[in-house]
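Below: a set of structures, written as structure tokens.
No value in this document is a laboratory result; all are computed from the given coordinates. These figures come from a predicted structure and were not determined experimentally. Cβ atoms are built from the backbone, for glycine too; each structure is taken alone.
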Structure P
Amino acid sequence: MVYKFKGADKIALCTDAMRSAGTNSKYSMLGSLVNGQKVIIEDGVAKLPNRSAFAGSIATADRLVRTMVNVASVPLIEAVKMISLTPSRI
């Protein structure tokens with residue numbers, strides 16, 4: 001819905017993925033590798049070990065583009081623009 005009102009020139013896709021993004025890891029560390037918080041990776045997100053909360057994002061840029069195209073029905077060229085050109089103009 002936002003895409004219909006704003007368009008690709010006013011929507012910037014960005015990812016704040018943690019270090020385990022793009023890997024097949026089932027566990028990772030949030031923050032320091034020595035003293036950080038252990039997290040589990042399942043269902044496409046990082047979670048606290050007791051599964052009480054999300055711990056971080058593991059979404060990669062290509063996943064954001066695919067989601068925009070496949071779920072939001074945004075044309076591929078527009079989704080690529082939102083992950084590349086639009087953020088560079090902000």
Structure Q
Amino acid sequence: MHVTYLCGLEVRTIQLKARQGWTLYQLTKAGRRGITSLERPALRLAAYVHNLRKRGFTIETEMEQHGGAYKGRHARYRLLTQILAVQILSEGGTK
């Protein structure tokens with residue numbers, strides 16, 4: 001996946017592979033609602049978010065309480081970076 005986005009006043013285009021691409025897609029699709037690992041099951045979601053932050057994306061974290069048999073807290077992540085364009089790549093070319 002090639003992603004073009006604003007980083008401050010600079011326009012950047014990068015390639016994201018595998019779970020980083022999946023995570024950015026989920027964050028973009030969720031909008032201001034954001035995502036949690038409870039709603040979008042993924043091992044190491046926090047690590048994928050961390051890696052996206054290292055690539056220049058601004059992602060907000062809000063801690064929330066949850067109940068149930070294993071009550072506790074979880075993170076909700078929201079993408080604040082403005083995405084300008086996404087190009088999905090398939091094996092052997094573009095889609």
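If relative contact order in percent (Cα under 8 Å, 6 or more apart) is computed to be 36, which of P, Q is the source? Source structure for this number: Q.
In terms of FRET efficiency 1/(1 + (r/R0)^6) of positions 18 and 58 (r between Cβ atoms, R0 = 25 Å, to 0.05), the structure with the greatest value among P, Q is P.
Quick check: -0.65, -0.85 is what I get for log10 I(q)/I(0) by the Debye sum over Cα atoms at q = 0.15, 0.19 Å⁻¹, calculated from one of P, Q. Which structure matches?
Working: P: -0.65, -0.85; Q: -0.60, -0.90.
Source structure: P.
In this comparison of P, Q, the computed figure 15.2 for mean count of other Cβ atoms within 10 Å over residues 50-57 is attributed to Q.
In terms of distance in nm of label points 7 Å out along Cα→Cβ at positions 10 and 42, the structure with the greatest value among P, Q is P.
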